[in-house]
Structure 1
Amino acid sequence: MTDTLIVGGGTAGCVLAARLSEHPDHTVRLLEAGPVWRAPAEVPARLRDATRLPVEADAPWLWRYPIALAAADSAEQTGNIVRGRAIGGSSAVNGSYFVRAGPADFAAWSQVLNGANTWSFDAVLSAYRRSEHDLDFGDRRWHGRSGPIPVRRTADPIPLSEEFANACVVAGFPLLSDLNAPGATDGVGRVPCNIADGVRTSTALAYLLPALNRPNLTVHGDTSALRIVFRGTRAIGVDVLRAGRTETVWADRIVLSAGAIETAALLLRSGVGDAEQLRASGIPVVHPAPVGAWCTDHPEIGLEYRMPAPARAAVALEYALAVDDLEFRPYTVAFTPGTYRLGVALMRPESAGTVRLRAPDPATPPDIRLGYLRAERDRARLRTAVDLAMDLLHGMSAQPRTDPMPRTPAQADAWLRANLATSQHLSGTCRMGPPDDERAVVDERCRVHGVTGLSIVDLSVVPVPLSRGPQATVVMIAEHAATHLTP
């Protein structure tokens with residue numbers, strides 16, 4: 001019998017396993033569906049190399065989920081969400097963007113909790129600081145200098161990035177030295193990245209691998225969670241598939257850290273979700289809950305362009321511009337040969353989506369509908385964003401390749417749908433809230449409402465859209481939740 005069983009060795013799960021196993025009398029078992037490497041040298045070079053995104057079609061360390069983006073009049077726009085399927089999860093494969101959510105995000109989060117300050121900015125700042133070793137601003141009071149994750153901004157940006165930053169300044173936006181400073185809202189600045197000496201520093205490298213020699217920590221790779229085992233409404237174990245055989249792992253406490261998609265799907269397969277939908281799928285209801293009934297993401301439009309003198313950068317994104325609820329990302333990776341992309345993302349959309357089961361079979365991917373652009377405000381904000389992005393490109397030596405957006409709102413909205421993509425930041429499928437919140441799945445200490453012995457620690461609990469990319473905040477969530485879960 002294990003004291004704490006963590007399902008999912010991704011961005012959050014590695015942090016949580018490392019922190020909880022610091023207590024030698026508390027046994028921790030971590031399950032990961034993908035491969036587990038037990039030394040830095042074993043991690044494939046494609047994953048360590050921060051200059052590339054290892055998300056090729058043949059990459060064996062990825063989940064790929066089909067998604068519906070937004071319903072158009074004639075056809076439904078579709079795409080894919082990619083997630084890391086290896087120890088370290090998406091932190092092992094992403095662009096190493098390590099920008100924190102801001103005070104306004106946590107004010108909105110606290111408002112969902114009826115003013116409780118458990119997740120206020122002041123309450124979580126210490127968790128952000130514990131996670132990082134900021135190599136540029138570690139002496140500032142809002143930064144850390146002894147945490148496991150190295151954070152640094154690019155010292156020598158390529159001309160593409162510098163041209164973008166200069167165009168932003170000419171357009172009247174301030175140049176920010178530290179995007180992770182509490183007051184860094186609107187402006188352009190160098191992106192903090194979790195990279196050291198050219199190596200993408202996943203939470204597996206930073207947190208888990210240094211802890212693997214602890215006798216109270218056990219890690220299983222290539223182990224898929226099938227469903228949670230309940231005795232009444234108490235979670236007591238997890239059925240898993242390992243080496244072609246099904247077995248049950250028992251635990252006093254179970255923590256789901258499988259990410260916003262897999263955590264929701266696992267709960268639904270286990271009988272925690274919408275009662276009517278569960279019965280229709282032949283799944284016995286353990287507890288009715290709004291699992292997957294609400295989720296959010298950052299819709300993104302990609303504007304393609306060419307540069308006269310392309311150059312290879314050390315990271316995928318060197319600068320970013322924030323303007324209220326918009327973020328502009330001049331990616332340095334050539335998505336097609338010789339062509340670059342300026343990502344234009346809406347960070348606080350009003351539109352929301354759903355995640356539901358297609359079938360009880362764990363091998364069947366869930367039905368993910370992001371519901372982009374349902375709200376008129378979202379469409380209006382993205383129209384404004386595209387106009388600003390084109391102005392910025394015209395202030396560079398860029399040669400735009402994307403067809404111009406039409407000027408009438410109806411035609412512009414059709415253009416937005418045709419060029420729509422995801423930022424890969426799905427969250428909120430098991431959102432946090434008080435017991436009387438009809439959309440809440442977990443309480444402020446990440447415990448699942450209506451059952452016992454079961455918690456969730458990953459991006460699925462976030463109850464509001466975040467104004468920045470989520471990686472740094474996922475690490476913070478695990479650090480902060482560990483203080484609640486510490487034996």
Structure 2
Amino acid sequence: EVQEEENVLILTNDNFDAVVTENQHVLVEFYAPWCGHCKALAPEYAKAATSLKEEGSAVKLAKVDATVQSELGSRFKVQGYPTLKFFKGGKALEYGGGRQAADIVSWLKKKTGPPTVPLTTADEAQKFKDDNEVLVVGFFPDEKSDHMVNYVKVADAIDDVVFGVIHSADVAAASDIAENTVAVFKKVEEVPMHTLVASMGSNEEALTKFVKENQLRLVTEFTSETAPKIFGGDIQVHNLLFISKLNVESDGHLDAFTEAAKSFKGKVLFIYIDTDQEDNKRVMEFFGLAESDIPSYRIIKMSENMAKFKPDSPDLTTEAISAFTSKVVDGKVDRHLMSAELPEDWNKNPVTVLVGSNFQDVAYDKKKKVFVEFYAPWCGHCKSLAPIWEKLGEKYTDADDVVVAKMDSTANELSLFEISGFPTLKFFPAVGDDEEQRVIDYDGDRTVDAMAAFIDSNGEKVSESEGDGELEEVDEVCSWFRGLKTF
């Protein structure tokens with residue numbers, strides 16, 4: 001018998017396969033007892049399980065302590081907590097919903113039921129609107145029309161929004177929806193309904209674009225619940241306003257930001273981040289913002305290697321925000337490359353400290369062999385390498401033609417190349433004046449002897465790695481909020 005806790009099944013290596021094969025639909029949470037996000041999810045997850053059970057649903061919610069059931073964690077490639085996977089007929093699928101009970105239930109109903117909910121009376125249509133924060137409703141008199149067929153396909157493809165369908169003119173009239181029209185309703189919005197007339201765009205692509213553009217608020221707060229919609233959408237330019245909700249002036253800044261957002265609907269996502277939240281400190285770090293910089297805003301182009309753009313002025317008026325955003329969208333602003341301040345003793349220790357402003361002068365000195373570690377302060381592998389790297393630097397303290405250096409890649413950015421994992425080791429060999437500078441990626445053993453031999457050979461001799469060269473990857477989806485990597 002499988003044990004339960006608040007209507008959530010407790011899975012182990014011994015009962016896992018039986019549960020996910022004997023039940024058609026099972027949502028499984030892989031968690032760690034010490035994980036803060038897991039603790040926050042727990043009551044909502046239990047509430048969702050209870051709600052489904054009370055409704056008589058056959059859908060099951062389960063959980064696995066991946067720190068104990070490590071075989072299951074490895075089997076399903078669990079790399080962060082919590083990780084949620086949806087099992088349909090024993091096959092694992094990624095969970096793409098929110099982290100509130102209502103979001104979990106809504107997503108599961110969408111995945112296990114028909115793509116659209118038929119609304120046959122005005123009361124049903126009204127209840128459908130009352131029960132959902134965001135919903136889509138289409139009115140198609142002809143159930144077999146191309147418009148209806150495409151609508152169902154889009155409804156089936158989008159997991160995080162519920163879709164209703166009306167075939168009766170009387171029911172549609174009560175909801176103020178015209179014939180062959182799709183409407184997105186939102187409870188918390190100045191304009192509660194956005195419509196798309198099918199004749200203006202009835203194909204799947206147009207309908208999908210319409211729904212995704214309108215399902216979010218004009219300005220969305222960044223949270224674990226909104227993150228999937230923010231990162232999962234098609235809009236790749238994000239304008240982020242950093243404000244403290246405790247500051248009495250923040251409402252005015254948010255109003256100006258919201259007004260500016262109206263001109264960029266469908267082009268730029270406007271997002272605000274509450275800097276009072278501890279989880280959001282990592283976002284500030286990613287954008288190089290200090291507490292003294294708040295309030296402020298930054299723009300990021302996700303599709304251009306996470307290029308960041310910093311306004312020239314701290315002005316937070318609607319006019320200033322709109323003007324700068326337009327320039328970024330039009331490609332008239334150079335990306336902002338972060339650089340930490342250069343320490344006074346940057347070259348006084350065995351390991352030279354590099355920042356954005358001095359990197360090129362040091363690393364591309366053709367007369368020297370320069371070996372650079374690109375690291376992140378939070379990276380466990382970097383912490384393990386630190387004493388070894390220090391000893392390597394000490395070995396070459398008296399060598400005028402060798403520089404052993406390090407750069408904090410969370411505080412400094414380069415346009416020359418991208419860093420995709422930590423620690424990354426790059427070697428800049430000494431070359432003749434008429435030779436082009438080269439960059440060599442080092443993937444050999446991380447021992448003093450092996451790396452010293454590599455330096456002495458000017459990058460020619462690389463020992464084969466014996467497994468100590470792990471990298472902690474930079475999560476592309478949430479590079480500007482690493483703390484929510486599993487959300």
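A short reminder: the numbers here are calculations on the coordinates, not readings from a lab. Treat the numbers as computed from the prediction; the structure is a model and nothing was measured. Cβ atoms are built from the backbone, for glycine too; each structure is taken alone.
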I have 61, 53, 43 for Cα extents along the principal axes in Å, for residues 58-257 alone, calculated from one of the structures 1, 2. Which structure is it?
1
Out of 1, 2, which structure matches -6500 when helix-only ellipticity at 222 nm (-39500 (n - 2.57) for each DSSP H run of 4 or more, over all residues; to 500) is calculated?
1
Highest-scoring label, criterion being FRET efficiency 1/(1 + (r/R0)^6) of positions 50 and 194 (r between Cβ atoms, R0 = 41 Å, to 0.05), among 1, 2:
1
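Figure out for me which of the structures 1, 2 the number 3.0 belongs to, where distance in nm of label points 7 Å out along Cα→Cβ at positions 10 and 178 was derived from the coordinates.
1
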If relative contact order in percent (Cα under 8 Å, 6 or more apart) is calculated for 1, 2, the one returning 22 is structure 1
Can you rank 1, 2 by mean count of other Cβ atoms within 10 Å over residues 306-313 and just name the one with the largest value?
2
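Suppose you compute volume of the Cα convex hull per residue in Å³ for every structure in 1, 2: which one lands on 189?
Derived from 2, not from the others.
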